[in-house]
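*Asks:* Please go over the structures that come below.
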Structure P
Amino acid sequence: MTYKNQELTPLLLFAGLFVSLSLAGTELRVDFSQVRGTIRPLHGVNMGPLCYRGTVDLSDYHRELGVPLTRLHDVVWVNYDAVDISTVFREFRNDPTQPDSYTFGPTDDYLASIVNVGSSMVYRLGESIEHTPRKHRVHPPKDPAKWAEICCGIIRHYNEGWAEGFRHDIRYWEIWNEPENQPAMWTGTDGQYFELYEVTARAIKARWPDLKVGGPSLGNTGEFTDGVFKASSFLLSFLKHCQTRQVPLDFFSWHRYSQDPSDYGRRARALRELLDAHGFSRTESHCNEWNYLPREDWRPMLREGQGLMREQWSAELGGPRGAAFAAWVLMSIQDAPVNAANFYTGEIQAFGLFNLNGVPRKTYYAFKAFRRLLDTPRRVETPSCEPGQVAVCAGLNSDNTEGAVLLSNFDTAGAPTHLILRKTPWSFPTCYRLYLLDGEHDLQLVRQGILEKDGRLSLAELRSPSVLLLQLKSQNQAAGSSNSRFTRSAGFAQMRGI
């Protein structure tokens, strides 16, 4: 998948660079002579940079991360009157063909902030979750065909300029969110959702065959029992409905919150097999909500968990364990059959990359470390990410003058002893900079120097939980100019505008 802000360019083949990581008597080898394409920018998020109606603006941070894809869901948590159908088309009895039936202004401003940071979008057509006892907006529409016409009016406004609108070229249009999450997200039956999805998907594709429609942004996809995946009944019924009635399904969206970072890769593979088995081999797979869920316990975010329980839970989500988890997942899903991924969320709340005041949390710095890795985008052979092991990803830049290795220790008991680098693609000694993300460091430079001739480098800092970013450069390149990016006082962190 290609996003607007993706600037990864093809690279030349190069001589081998080998990395081995000694861990509890074993070696984790990364072979840079075995080229495996590019590191994929799968660090999308949910929700854009504006919070509290613009009193918190995270645009500079989103721009720094180079967020590739922003999903519009639950926006009303911090911008009450934007995106949701009930906020854009407030009186269902009105005529969807008339511009004055819509209230576009607040959503216009919200989407503009996302466009301005260079991110593409997934527009979720529907409503945000309601945890209140009384449900106000998550009921099945009285007239699915009219609701579909309202969705088409929104698409016309943001893609065709209708009603003093825009040409944002939003490609992905998602129909509702977690309809199996009843009644918080849907008070109707499964069959009523299937009808709404079918009517809306057909209406959109009939008018814009090149747009991508999808759903159902499923929270409960199923469970693994003795290593075998058993799909949920809702998922099986939805796929059967789309298969037998030939309903358009350009992308299948799903969610997962877990305490096990290795779950995402195996779940993605199981879902890919299920889609293929139902005839949807060309349907994209989007994991468009994901995050760390300590102990698989949802109580802290609900009313019963308010207070100290929620505060401690939130601190763990945004702290070093949450950061190591996020980095582990971003590296592990490089090999997974997913076309897009969206972390929940890119703004301010318990699940967010920022606290309520707009201050970056540890998880933000995990995303920043991954973004820096994308400056050396040619991916090379690494061991698969296995449960209980250190995750690692590495690459070189386009002219083989800079390299990087990203490592995440989420829960490995024995700390690695040292890193060994061999056969770098330059003949001069290798300069390195080591950045650390843990309880005391926010991706700060903790060491720099020149590697020994044997390429050995101690990794005593990589204790659980932590993330390390190692940036490499030829001594000749680093010292070639007083203005070298590697030698500036601001550090190697300024590479490519970061």
Structure Q
Amino acid sequence: MPHVTIVWFRNDLRLDDNPALLAAVARGGVVPLYVHAPEEEAPWEPGAASRWWLHGSLERLAALLEEKGAPLVIRAGPSLETLASVAREYGATHIAWNRRYEPAVISRDTAIKEALRRDGLVAESFNGGQLFEPVHVATKEGKPYQVFTPFWRALLARDEPAEPSPAPGRIVAAKPVGKAAKSVAIAALRLLPTIDWAAGMRAAWTPGEAAAANRLDRFLEHLDRYDTDRDRPDHDGTSALSPHLHFGEISPRRVWHAVRAAVGGRPAARIERGGAESYLRELGWREFATHLLYHFPRTAEAPLRSDYERFPWVEDPVGLRAWQRGRTGFPIVDAGMRQLWQTGWMHNRVRMVVASFLVKDLRISWLTGARWFWDTLVDANLAANTLGWQWAGGCGADAAPYFRIFNPQSQGERFDPDGAYVRRFVPELGRLPSADIHAPAEMTPAILAAAGVTLGDNYPEPLVDHAEARVRALAALKIVTAAKAKPDKPRKS
């Protein structure tokens, strides 16, 4: 008699290369299930932009499953009680899911797996979201890596990640053995904002598996330019796959092997420097972020280098509000923060610049910045967000705090030389000459007047003097670096 398996969808909202789903299909009848229980991920429940994306992604997953003849069942949590209840309703013998690596989710999933097994169910989990499991990459001493370059070399020394598997051609939907509770409508999850602020995100993004595949195809068309264009926010040079990867609408294995195929299928370790090598390295950074969060779970709330807990952060609500709204008086910073507010996304080079400005120029805690990104990014991934902000703050992996105080003016001049990015998101500066657009405070009144710019009126004066702020940041760092910074201890596996 065929078994019935519940496939518990989480951040793996796809049919392609979904190992939990494929195992269930091979076994017999399938109950696709999504359980809405955001409170179980506290203190990092999905933010507002992530909830908007999740709504669209669930709609598209439900449509795909409906086409396969296996409707998506949606229920409100708690997760354990819901899984057990659905198992009784459908006579399920197995429950399968793809693993996640956030600290709260690991704790919850471990408890759920143990409880389900005590009840006689077969509970099994799979790697559906990483190239390699975090526990399978370690130093010769068996310890987790804390520097990216040796981590990346270790990844390249391994066999290639497993080839992705295609979506199942057919899914046999399990039938309830008795009366089953109704599925919850996606709209009833209240993921969308009550006041519609998402017009910019709707214009910029289409969630879902099909959109992810299309975006990958478009990116591969200009893969050869990636290494030169990826730092230019005025160019369409990145893959913009991060939200699709975060919600599991496409697997990293699918992306990895598609990039390799685009350059003749060579092993990653033998791909010469260029667009493909640079992009595979970015996938390596994604792996590294998960590796760090898994082994050092406290870093979501505290610095990896614990001595940095002594850093003298500043409480500056006025400066924070100006940064959040893109009103700092530094055009590249303001353009980035407005891009984030409008589209739910920001170019990676600009993320580094705005993060440096918050933690070095304003000396506002990296965790405050991480929280803002968490609520406003459609690709808000806890591992990547933590790594990025601790990198900017100099308190995490690959730390080099003295060399990461970015000058926002020179960064703008270098990576947005014609001012096209600034003009797009800070239109009040649009008539300034390209040579002047990144330093309006240094322009003569005549130049500003000719461009219709009035500092302190339609565009703000700079919040700080960057040179002076840099001196203050370096002085603050000496409080920490007077003693040798100590890395955090990893979790015990």
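*Asks:* Work out the source of 3.6 here, i.e. which of P, Q gives that when distance in nm of label points 7 Å out along Cα→Cβ at positions 257 and 425 is computed.
*Replies:* Considering all the candidates, the number was obtained from Q.
*Asks:* Comparing distance in nm of label points 7 Å out along Cα→Cβ at positions 137 and 321 across P, Q, which structure shows the greatest value?
*Replies:* Ranking P, Q on distance in nm of label points 7 Å out along Cα→Cβ at positions 137 and 321, first place is Q.
*Asks:* Hey, another quick one. 1.00 is what came out when FRET efficiency 1/(1 + (r/R0)^6) of positions 89 and 145 (r between Cβ atoms, R0 = 41 Å, to 0.05) was calculated for one structure; which of P, Q is it?
*Replies:* P
*Asks:* With FRET efficiency 1/(1 + (r/R0)^6) of positions 57 and 209 (r between Cβ atoms, R0 = 41 Å, to 0.05) as the yardstick, tell me which of P, Q scores highest.
*Replies:* Biggest value here belongs to Q.
*Asks:* If you work out percent of Cα pairs over 19 Å apart, for residues 305-472 alone for P, Q, which one comes out largest?
*Replies:* P
*Asks:* Which one of P, Q has helix-only ellipticity at 222 nm (-39500 (n - 2.57) for each DSSP H run of 4 or more, over all residues; to 500), as calculated from the coordinates, equal to -13500?
*Replies:* Q
*Asks:* A follow-up question, please. To which of P, Q does the computed value 3.1 (distance in nm of label points 7 Å out along Cα→Cβ at positions 289 and 377) belong?
*Replies:* Corresponding structure: P.
*Asks:* Which structure, out of P, Q, was distance in nm of label points 7 Å out along Cα→Cβ at positions 361 and 465 derived from, given a value of 1.0?
*Replies:* P
*Asks:* If you rank structures P, Q by distance in nm of label points 7 Å out along Cα→Cβ at positions 33 and 409, which sits at the top with the largest value?
*Replies:* Comparing P, Q, the top value of distance in nm of label points 7 Å out along Cα→Cβ at positions 33 and 409 belongs to Q.
A short reminder: the numbers here are calculations on the coordinates, not readings from a lab. All values derive from a computational prediction rather than experimental measurement. Cβ atoms are built from the backbone, for glycine too; each structure is taken alone.
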